[in-house]
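Visitor: Below are structures written as structure tokens.
Only the coordinates and a few stated rules stand behind these numbers; no lab work does. What you are looking at is a predicted structure, and each value in this text was computed from that prediction instead of being measured. Cβ atoms are built from the backbone, for glycine too; each structure is taken alone.
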Structure I
Amino acid sequence: MDRAAAETATALVPGIPRDAEGAVFREPWEAQAFAMALTLHARGLFTWNEWAASLADEIKRAQASGDPDTGETYYRHWLATLEKLIAAKGIATPDTLHRYRDAWDHAADRTPHGQPIELKPEDFR
């Protein structure tokens, strides 16, 4: 992950769980979602102001639906925001995102703990 980009995002996007060294993650997928957002920002898909506003809207929707906002769901909101922006910008349709999410779940289910997850054609069936 590009450290300078991570530091910029951590400074500009409110609510990112952090410690003295920067963003912190409880699970590997949280770091991966963070890195995907950094990469898409670097490619010009959205500005950090646009990202922060979209993330704030997602968190407000979740809170209105009963999310207790304890911080444990922060990266779930991050991922939902990422998926919504990708769909809104025409990068991938919601159906494509669901297809890949299902394939990833299938691949993860068949992968032994500690091994890298690899998507295979049969994961998309």
Structure II
Amino acid sequence: MPVSIHHIVVDAHDLPGLAGFWSEVLGWPILSAKPREVVVGPAVDAPFGLCFMPAGETRKTGKNRLHFDLNADPDVPGDREAEIERILALGARRVDVGQTGDESWLVLADPEGNEFCVVRPKRDLIG
């Protein structure tokens, strides 16, 4: 049997703060909160979740090599724009990583500068 993803680990300087941000963005509960590890996931028995661990002293200096692509409910008109505004209100910010302005996604960064995208509905990307 091949391996499966257990957690996606995110290095953080403020573990509870960043875990709380992603908990709110994704609507996932905080499943475990320890001094050196905070886990967020859809449920305790979910196949994977996000694990926030100490980043150490170094600060992020460049573009992420891995990022999340998020999408809103494709059946709710205007939901993408509403979700972008909600996420910005939670503490995200718009960032420029070289976009032209013609992209079908919007690049944002979480409170610690980790980029992620809010994309058009998946069904629009296939086919």
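Visitor: Can you say which of I, II returns 3.3 when distance in nm of label points 7 Å out along Cα→Cβ at positions 24 and 112 is computed?
Guide: Only structure I yields this read-out.
Visitor: Kindly point out which one of I, II the value 3.9 was derived from, the read-out being distance in nm of label points 7 Å out along Cα→Cβ at positions 56 and 72.
Guide: Value 3.9 for distance in nm of label points 7 Å out along Cα→Cβ at positions 56 and 72 corresponds to II out of I, II.
Visitor: Matching task: -6500 is the computed value of helix-only ellipticity at 222 nm (-39500 (n - 2.57) for each DSSP H run of 4 or more, over all residues; to 500). Pick the structure from I, II.
Guide: II
Visitor: Going by mean count of other Cβ atoms within 10 Å over residues 16-23, which of structures I, II comes out largest?
Guide: Checked I, II; max of mean count of other Cβ atoms within 10 Å over residues 16-23 sits with II.
Visitor: I have 23 for relative contact order in percent (Cα under 8 Å, 6 or more apart), calculated from one of the structures I, II. Which structure is it?
Guide: That value comes from structure II.
Visitor: Identify the structure, out of I, II, from whose coordinates distance in nm of label points 7 Å out along Cα→Cβ at positions 32 and 80 was calculated to give 2.0.
Guide: I
Visitor: Computing distance in nm of label points 7 Å out along Cα→Cβ at positions 8 and 64 for each of I, II, which one ends up highest?
Guide: Structure I gives the largest value of distance in nm of label points 7 Å out along Cα→Cβ at positions 8 and 64 among I, II.
Visitor: If FRET efficiency 1/(1 + (r/R0)^6) of positions 40 and 104 (r between Cβ atoms, R0 = 25 Å, to 0.05) computes to 0.90, which of I, II did it come from?
Guide: I
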